[in-house]
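Given below, in the form of structure tokens, are the structures.
FYI, it's all coordinate maths here, none of it is from the lab. Please read all numbers here as calculations on a predicted model, not as lab measurements.
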Structure I
Amino acid sequence: MKGALAVFFLLFFAFALAGCTPANRRPGYIYYSIAADPSTLDPAFITDVTGGSIAAKLFNGLVRIGPGFKIIPDIAGSWEVSRDRLVYTFFLRRDVRFSNGREVTAADFKYSFERLLSPKTLSPNRWVLEALSGARAFAGGRAGDVSGIKVDGRYELTLRLAHPFSPFLNLLAMTAACVVPREDAGRPGSDFYERPVGTGPFAVESWIRGQTLTLEARPDYFGGAARVKGIVYRVIPEELTSVVEFELGNLDVISIPAADYDHFRDDPKWRRLISTADGINTYYLGLNCSKPPFNDARMRRAMNYAIDRKKILETFMEGRGTLASGPVPPGLRRWSAPPSYEYDPARARRIIREEGFSGATVSFYVTQGQDDADIAGIIQQYLSRVGIRARLKQLEWNTYKEAIDNGEPDLFWLSWWADYADPENFLYPLFDSANLGAAGNRTLYKNREADRLIELGRSAATAARRDYYYKKAEDMIVHDAPWVFFWHEKNITVRQPWVKNYVQYPIYSMDKGTDIGIGR
């Protein structure tokens with residue numbers, strides 16, 4: 001939907017909705033839209049960007065990501081690292097309190113980390129702390145605690161690693177490594193997943209599923225109170241509705257859908273309020289490697305030859321991104337990119353015919369977002385031209401995520417956004433066979449040599465050795481083609497003129513929500 005037709009529909013829906021426009025916006029609150037409710041707000045279980053971005057405002061860890069992707073203090077005011085890179089000693093601030101009023105101590109981090117690793121918790125994020133000495137024994141039920149976690153006083157925590165691990169501090173900046181209180185998170189029958197207690201600048205005020213999730217600012221936040229009274233996330237599955245609600249002034253910031261980019265870019269009212277930044281993300285078509293036809297690497301390569309990714313990026317996406325040659329975004333890759341698959345439908349047809357899958361029907365899952373549905377339709381047409389019939393199935397986000405975590409579809413459309421600024425984040429969670437399913441490797445890809453190379457990179461003593469192993473791993477993954485590697489999308493948002501001090505953060509967990517303000 002472009003040009004005059006898009007404008008017509010915008011105006012039509014604006015008039016249709018004007019009569020039911022909320023007139024009771026809460027003063028001092030900033031309003032965003034989300035496509036679906038987060039599946040959980042418990043950091044041990046969050047695996048999606050929506051949940052992670054909200055949780056970043058509710059919780060804190062020992063450290064966090066600062067400007068230039070540097071690791072900076074959070075609850076840990078300082079830390080020391082041993083010369084052998086095995087022992088990390090953290091010294092906690094003494095002015096941090098949970099939203100229940102209790103002070104945070106080193107013992108709370110020990111509880112939180114062991115909760116994440118516990119076999120009783122069944123967290124999909126266990127991998128975040130697996131480098132700790134004794135973590136795997138504890139997770140496997142062979143030890144009563146994690147030997148690598150020591151509380152050395154009320155405000156001192158020592159973490160010992162089983163082996164040197166270069167991204168360790170980056171992983172401690174993830175939502176999964178945030179601190180939670182035992183009395184709330186560990187209470188039998190607790191509703192912690194929807195009414196969590198954290199240390200962040202905001203706390204959950206209310207959650208009406210399918211409608212709104214409201215956070216209220218904490219005046220006692222140790223990092224300084226937010227400039228807004230609170231945040232309201234409105235659940236709006238349809239992108240067109242979000243655009244209309246924004247135009248009516250009921251939302252303060254939105255990501256611009258591809259179909260509406262021209263409308264905002266060409267309107268003098270909005271042009272100066274658009275922000276663009278290179279995203280640290282990768283969009284991909286996932287190929288289920290666990291069953292025919294895509295347990296065959298040649299068939300997976302055929303899918304890469306079958307689709308003109310460059311044309312889709314230039315036309316449908318209007319150039320709002322960079323073509324991907326592999327999973328690692330250019331902003332994190334410090335080695336030469338792997339050769340990119342070229343559009344070659346004749347080659348794709350030949351491979352499909354030779355493998356005996358001409359005319360095959362495959363299941364293709366996609367979420368209910370309009371952009372995703374439109375892209376899926378384009379991909380479906382390309383596949384039909386090379387002899388593959390893709391049967392589309394659209395699902396609500398949480399149902400969709402559960403389906404792909406369980407390996408149901410043959411094909412699925414998804415993206416991965418950086419949790420931390422290390423190329424390892426686009427290799428280990430997504431392709432290591434230790435993380436099959438919900439932990440990130442949703443294509444169920446298995447390659448022992450790729451696993452070995454990724455592990456060597458994670459434990460390398462120097463950046464040069466790390467990049468050497470990561471390059472070899474990425475080249476191997478691209479050759480095996482568990483994905484069709486599409487693009488790294490730019491983040492493009494538009495905001496209301498009354499929004500003050502707006503910042504686009506390259507990684508969602510960096511946004512604590514304390515900088516932005518509103519004022520008419």
Structure II
Amino acid sequence: MSAWSLYFLAKLGLYWGQFIGLHWAENLLFAAALAWPLKGRRWHLARHVLAVPVALALLYHDAFLPPVSRLWSQLGALASFSPDYVVELAARFIAWPVVAALAGLVLAYVLLQRRLRFTTLAVLGLMTVPLLPAPGFWARTGGTAATLNPLEHGEAGSGPMAPGQLEARLSAFHATESDKAVTLPAGITPGFDIVMLSMCSLSWDDLDEVRLRDAPLLRRFDIVFRQFNTAASYSGPALLRLLRANCGQTPQAALYSAAPAGCYLFDSLARAGYRPALLMNHDGRFDGFAQQLRDHGGVAAAPAEDSGAPVAMRAFDGTPIHADGETLARWWRKHSADPAPLALMYNSVTLHDGNRVPGLASQRSQETYKPRLLKLFAELDQFIALVEASGRPTLLMLVPEHGGAVRGDAVQVSGLREIPTPAVTNVPVAVKLIGFDGLAPGQAPISVERPSSYFALASLVAALMPGGRSVGGREQLEALVRELPGTDWVSENDGTVLLRQGRRSDLRSPRGDWTPYQP
């Protein structure tokens with residue numbers, strides 16, 4: 001096997017260091033093919049030439065990277081990334097201590113190849129893999145991050161479930177969700193406006209990473225969901241789920257097929273007397289985002305154009321991103337005199353990975369995330385004050401699409417969201433009732449600790465509409481919140497499914513294999 005032993009020794013080191021996985025049978029078979037004795041120099045040369053693409057493909061297969069089919073399907077989107085963002089992304093896959101260790105391995109091989117049988121070491125190392133406890137992500141010990149609370153799930157302490165049991169659980173979940181539906185009250189005049197602030201790349205894990213979990217803005221809200229699952233790790237599917245909040249959670253593929261008319265939240269609001277509107281601080285063209293909302297989300301209103309707000313930064317593809325505060329303020333001042341009740345969906349990509357902010361010393365997304373977040377929160381706080389000053393009762397909802405994976409983990413580098421982990425899909429959804437009668441200012445938010453999702457938001461709107469601008473008081477609001485439906489934790493992204501039950505999380509790959517997820 002000669003120098004190929006370095007390939008296997010390096011992979012063993014990366015595996016035990018939890019940088020990659022290791023498909024043991026495939027690697028052992030590849031090692032056997034390389035060690036098989038051959039006669040003739042030409043056969044040896046041919047084997048080495050053929051082994052190179054096989055080695056690269058096997059390394060990719062072992063790494064925690066999206067399937068090649070996924071990369072191929074997203075090639076057009078990836079091609080639009082700016083060159084400096086591509087360089088930034090590539091750098092995240094390089095761990096310099098690992099590079100130094102690999103260089104040391106090569107040096108040891110050069111110096112000791114005549115004294116040590118590296119091939120024997122590589123083969124013995126491969127043989128020991130199934131005999132020793134697997135590290136990190138692959139450890140079948142059950143359990144997941146300590147921040148995941150076992151609420152309403154009595155099986156938190158049970159052992160691992162067989163793949164068939166997990167498939168049955170997933171099927172039962174979708175069957176239960178398919179029966180869910182909420183209908184907005186008819187025949188009443190809406191007594192308040194609705195403003196949904198859809199924010200890209202904001203999760204509880206991101207807030208923890210930048211130490212802003214207790215940000216003052218969140219304390220201004222009346223209701224805060226602590227275990228809200230977006231069920232998606234990318235913007236398009238997350239927004240479609242929000243726009244279909246009147247019905248239960250469907251598999252991701254079903255989002256791109258027609259749903260029953262009653263499932264579309266904004267269509268239902270329009271029939272209830274609201275004037276729907278769509279506003280963005282970007283052009284909505286990347287990956288056909290705005291078109292998806294119209295085609296599959298039931299949003300009839302075209303995005304408002306030419307807001308006149310200044311450009312605050314440039315997106316990862318070089319397109320302009322307008323300032324959130326000014327974009328919202330200009331729209332509100334223009335429409336707040338409208339006597340019809342308003343239903344605004346505002347989408348912001350201010351926190352998206354790869355944005356470039358003029359004036360900041362660093363352009364690395366991980367370093368600019370906190371300054372961008374602080375500015376966003378300050379501008380949202382100003383917008384809330386503007387709505388309060390207008391005197392229009394408003395149900396304002398902060399609904400992040402997904403997290404930014406700012407921290408990353410052993411399985412996904414920072415910014416990568418292919419696996420819809422709780423760190424990505426558990427987001428700080430918050431609700432503020434502005435100008436409603438019966439609520440005293442300055443009270444702590446009502447905290448919702450049970451797993452919830454979009455159906456709870458549609459149920460909240462439906463429950464508030466009959467009362468108009470009155471909720472009766474704090475106790476009545478707390479009682480209403482207690483009655484909001486929960487949703488078991490299932491998140492999904494293009495064939496990858498994460499099923500969470502209490503402290504356990506199990507991951508199904510696009511190939512259909514189930515593995516306990518323990519970053």
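Computing helix-only ellipticity at 222 nm (-39500 (n - 2.57) for each DSSP H run of 4 or more, over all residues; to 500) gives -8000 for which of I, II? This value belongs to structure I. Quick check: 20 is what I get for relative contact order in percent (Cα under 8 Å, 6 or more apart), calculated from one of I, II. Which structure matches? Checking each candidate, the match is I. For the read-out Cα Rg over 2.2 N^0.38 Å, for residues 405-492 alone, a value of 1.38 was computed from one structure; give its label from I, II. So the calculation was done on II. Where does the value 36, 32, 20 come from, among I, II, when semi-axes √(5λ) of the Cα gyration tensor in Å is the thing being computed? Computing semi-axes √(5λ) of the Cα gyration tensor in Å on every structure in I, II gives 36, 32, 20 only for I.
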